Structure 1
Amino acid sequence: MTTNKTRRIIAAVLCLACVVLLVLGAVNLPKKNNASGDAILGDLRVRTLLNATGDGVVESYVNIAKKEAQAKAKAEGGGMSAIRDAVKKAEEDTRAKYENAEFSQGVVATPELLTAIDNYTAALAAHGALEEAAKQAYIDAHYEEAKAKMEAEREALLAAGKDVPEEETVEVDMSGFVPTQEMLDAEAVVDGAYIGMGEALKVIYPVLDDEALASLQETIDAIVYQPGDSFDTQYDRYLEQLGTKSSSGGYLIRHSDDLIYTALALLVVAALTVFYEVLVAKLGIPRVIIGVFFILLCFMTLWYDLSLSTLLSNTVVRMGMNAVMVLAMVPGIQCGISLNLGLPIGLVAGLIGGLLTIELGIPGWGGFLFAIVVGSVIAAVCGYLYALMLNRLKGEEMSVTTYVGFSIVSLMCIAWLVLPFQSLKLRWPLGTGLRNTIGLDSTNFKHILNNFLAFKIGGFEVPTGLLLFVALCCGIVWLFSRSKTGIAMQAVGNNPRFAQASGIDVDKMRIVGTVFSTVLGAVSILVYSQSYGFMQLYTAPRQMAFVAASAILIGGASTTRCKISHVLIGTFLFQGVLTLGMPVANVLVPGSTISETLRILISNGIILYALTKSGGDSRA
């Protein structure tokens, strides 16, 4: 049997399984919101409620036994010690007697109880909706005040030279919140409904007293209603509290959406099986593997009920904040120096521009543009010197750029300690030197691109300004690559001997590409920092070039050829795997570092793969 025939058979089996799962999912999915689903939830709710009420019955028996023991001890003329001992023994004996009793077994819910439970659930839901709306209105009314207070406190901490948290969320103080009259009226309805349900429970459990019912109200509330309840959350909660397995019908309804997701995943696998050779030939093995892994993570976020729209929104943001850094690899590859792992030269230049903006107190867009201009000028000068060195060491660019990148970071670790910055936002409050992490705020350029023209579509937030800036940078690189100088530079990168024979100054074109790459590096770190909200100094820029190199290689580039499409595809896939991988890993193995391990494996593995494909030939 040929390989192609085997693949077609496997694909056919997968498609058949896909159809079966799709039909099962499509048939059972509507039942979550119709009478069938309501009946299953109703049965589980009653069983859970009766099981919890059994605990209250035990408490009632305990109270009765304690009162009887107390009365008996008093009648026998016992003292306080004898009465305490008698009460304690009665409590212990009663709890031991009913410790493993299942009060819900054999108990049939009366129609009155079912009606009372429905009424109580509806009353709780109505009260919860009113409370949520009132609290949200209070938050909306006081949000700007809380935000201004938080920013003022943050700026005061920065001005005093104190550390500020890297992640901050605006939190409105709810201490001044007062329940509305509608909430109070709804609460009275809830209390009345609970009393009615308690009377229905007493018919089933005559021994149940008011004290036990009062102590059970919080537990019963959590059983019958929780904010944001859906079929899935209620079903899982009831099964967990009952400690029983689900029925086949309930299981299919509960996991109907998962059946559909699994069917679609099998369809993707079937397509990959059939078109494997075509995909590998056009995309390459690394991009196929990473792409499939990304698709798998998307399905896993759905299977584990994670918010895929939010995670994809975060992926787009991370793509935007890293794309310019990956784009900086393009001129280096095109001019013939291969992967520019000396990119930290440009990153350091951009950081200096950003620090000067904070030192001089230039706010907003003016500060951001000032940082770009200053950083680009420094990067251009340093990049020119860096390019001269690379021209003298042709054929050894990969090792030289790596050494230079690490060296400049190490050198700047000393420079950050002695540079004469005076702003307390930059310096340590005690001693000398700049902080490891410099916080950005509204007085400089925090989120200046992310917030520009940003909008939301459901749970998906689009950072319009950030994406437009990335598109602008990509457009500049694309136009340059179509210019006379850009074409000459690419000719040098493709075949330096042929380019030299054609009259092109090889060394000059290598200098142009290296300087352009370094300047883009300076711009990229400012884009990254404004999105992240902080500037990181010292050893932070050391690994950034490797992440950028990995992303562009994942996108389909090689060490000798690349396009802007490789930048966008590679950055999205790389950041998507990291963004989706972390929450999925936390669900699979709580508290693990699997996502960070995957990042290291992907980054270094892709670079190693690219180097093995480059052949290691000299480019001199």
Structure 2
Amino acid sequence: MSSSLEQIAEFAQQVAKVSSSALGLEVSIHDDRIKLVASTGKLIKEIGSYYGKGSLTDNLLSTGGFHIVENTKTYPLCQKCPRREECQFLAALVGPITVDNKIIGSLGVTATTEEQKEKLLGNVGAFNDFAKQLSDLLAIAIKEKEARKSLSLLTGKYQAVVNSIYEGIISVDPDGTITHFNKSAQRMLPFSLDKLVGKNITEVFPDLSLQEALDHQGYMTRELRGKKGRKGTYIFAGIITPIMNNKKVSGLTISLREMQEMQRLAGDLVGYEALLTFDDIVGNSPAIHDIKQKFAKAAITDSTILIRGESGTGKDLFARAIHAHSMRSKGPFVTINCAAIPETLLESELFGYEEGAFTGARRGGKPGKFELAHEGTIFLDEIGDMPLHLQVKLLRVLEENSIERIGGTQAVSIDVRVIAATHRNLEKMISDNEFREDLYYRLSVIPVTIPPLRERTDDARLLIDYFVKKYSRKMNKRVLGLSGPALERMLDYEWRGNVRELENAIEYAINMVGGDYIEAENLPARVAASGAQRPGKPEMGTIRDLERQAILDALDRFGHHGAGKKEAARFLGVSLSTIYRKLRDN
């Protein structure tokens, strides 16, 4: 005798298919005999097989409750599963299917790839709610089957589940006629309800090859476009999945997501980071203070900014702070290093490409960094290394506010603020015909040069303190600072690598230090040697003078208040009373 879930196996498989398409995850359904009734993805071929005693579903039949499995190899309830070693799930959300307070099976939302695992574990709450709705839906289907009631309730519940999905969902028959769509699809498409029903999908998306979608084995992703009449073009990221019935394709489901939202999500991957303010940038020298004020004023506009300075001066930090203070702070911050990407790939990275544009081009094409930065900021680092033929294309983008993908025929409008940076002498490059003069003037509407660290010793002191605290916390060490000789070496050294080199030196020293203070011998050899070669050292005074100067230097460092004097005494290795006595005697 078949189980309750087996009796609705066809419907269960339909639910699994549509839900998997909408979620971007796999869905599996077991009955109370631990038999796989419905599934998607890699386990479709295992439908009808039994999982046996000791499996997670077997435990659920008696314990109930929803389980989040972050690793099937280590999860306690999976340890006795006979299939544990061959399990294809990397992560799972599994819960019971209950009818009249009796558990009659389990439903799993599962991940079989690292990408799916990250998606599942990153939004457990939403997927948990969705899984509970699906379990309730299957329970209703069973009760409807047993009671021979009208299918209207089942259809209504299913519609509610589908309509709760944020993505647009469209179902079509083998001829391409639209048979079903959810409220999100209706909201996203520029058609009224009566004009969408019965319309052929190729009228909505003219570039979609219906036959290719029907013939394709498994789901496929496509960029789907259509015309809004005189209003322009609508663009979606689409996932197209065949609906199988008795091993035959009976139609398609199409999951839609607005391209701008996908671009924002892509921005999460390539550009969104915690917002950085100008106050977060360490430095109080007059030069840095003036730069912060200039950038704060420029941030509220959309003018192009050119940041100049040696490597390691923090040009990227200032670019992020400008974005954070701008009206675009809620948009993406996308960065691309023009020197780090091969010339043959740089154009496609910047401007994207259409499907078939070149050998190896991804199906459906790929948006470039400019498209991903729409309504945000793009940071073109090392702009001086951009080849001349791309400089021409970049100039056109800046003037026309649109890009054209490689292999494309249509211009794509973009709304992007551009910040560029370079350590190179662009003026000399212009005279050597290596950089376009017209692009130079277009980029340097607001040019600012960040001075090297060796020209701002006060900032070096602040940065030393900042990095000592940062890496002490990171390495779980109690390092209070630098000894006098070590600090002298650090301040004597010419930081050709600027802040980046200084940070690396402190990280090295924190690794090497064995006490509370970094000594000269803990520093990198090139830094430790700098003080010994310092020319023009002042002549030594009396021991009393040296003692007094050492105390005053320590108090300048730790403070002239009571707590500062205690710390100065600890640093110098003398008692607090000695500090007071020598200050009084001198």
From the coordinates of one of 1, 2, relative contact order in percent (Cα under 8 Å, 6 or more apart) came out at 19; that one is structure 1
Comparing distance in nm of label points 7 Å out along Cα→Cβ at positions 133 and 373 across 1, 2, which is largest?
-> 1
Working back from 2.9 (distance in nm of label points 7 Å out along Cα→Cβ at positions 141 and 309, computed), options 1, 2, answer is structure 1
Among 1, 2, which structure scores highest (criterion: FRET efficiency 1/(1 + (r/R0)^6) of positions 341 and 429 (r between Cβ atoms, R0 = 25 Å, to 0.05)) = 2
Taking helix-only ellipticity at 222 nm (-39500 (n - 2.57) for each DSSP H run of 4 or more, over all residues; to 500) from the coordinates of each of 1, 2, which one would give -12500?
-> 2
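A short reminder: the numbers here are calculations on the coordinates, not readings from a lab. From a predicted model like this one, the values you see are computed outputs, not experimental measurements. Cβ atoms are built from the backbone, for glycine too; each structure is taken alone.
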